[in-house]
Structure 1
Amino acid sequence: MKSMQQPQEIEVWYVLPAIRREFVLQLKKQGIKQKDISKIMRITEPAVSQYVKDKRAKGIKFDKRINDAIARAAQRITNQRITKQRITNQGLCIIHEIQVICKQIRKDGQLCRIHKKLSKGVSSNCSVCCT
């Protein structure tokens, strides 16, 4: 457990990598090659491999609602035909989809739950992450 962190630090260091992990796993489940996943996600192939092997972002779990939203977003992305141009467009789509998921995590209070779990001294009735 770390000392008090800002909600944005929790998002950058824990939530975003966990969202990426879930997207990678969903894209992999849909039969997308790791090389193409790295292009779509704008991350390195070794990062994709680490997400798949559960070596990166393994400490944060989301509830079913968020996991389902990520699965639907990944499906929307893979429904587009994979070409060089589409991969470029999918990069923009993935940014949008991740932002939508981040907003939902804040709105649902999951960021607060994660913040309380990871940072010492966060009051049990704190709701700063949700505002």
Structure 2
Amino acid sequence: FSNGDGGSILIGVKDDSEVLGLDSDYESLQGSRDKFELHLRNIIKENFDTTFSFNHLNISFPVIADHEICKIDVQRANKPIYIDTTDSQGNKTAKLYVRIGNSSQEIPLRDIATYIESRFNHRS
């Protein structure tokens, strides 16, 4: 989302808007909201630049229809945000993704410079 216009991620809500809540997530971590948030932040820290979660994310836990959900508000970035990926041989590579519709698409290496120029260097 940060490489695009930003947006929100809802955990505990199905794609058809049915509110499920986080009870099963809490159970799988044998804990509470605190353990869930710690686990979530650790995943983010392992895959993004360390400052990403401080500068681009706001995590909250609103209650909807008597179910607690997790809402992650992602701010639009002013520089590219890369994701660290690991291949089957254990080699780490930084990749650039952008949200297009309802999916995340990797920007091919040959198109990264053009995308960065158009998205980050020409703001209105």
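In terms of relative contact order in percent (Cα under 8 Å, 6 or more apart), the structure with the greatest value among 1, 2 is 1. A value of -19500 for helix-only ellipticity at 222 nm (-39500 (n - 2.57) for each DSSP H run of 4 or more, over all residues; to 500), calculated from one of 1, 2, originates in structure 1. Distance in nm of label points 7 Å out along Cα→Cβ at positions 41 and 113 was computed and gave 2.2; which structure, 1, 2, did it come from? Comparing all candidates, it corresponds to 1. For the set 1, 2, ranking by mean count of other Cβ atoms within 10 Å over residues 9-16 places 1 highest.
Upon calculation of percent of Cα pairs over 27 Å apart from the atomic coordinates, which of the structures 1, 2 produces 21? Checking each candidate, the match is 1.
Where a number appears in this text, it was derived from the coordinates with a stated rule and is not lab data. Since this is a predicted model, take the numbers as computed values, not measurements. Cβ atoms are built from the backbone, for glycine too; each structure is taken alone.
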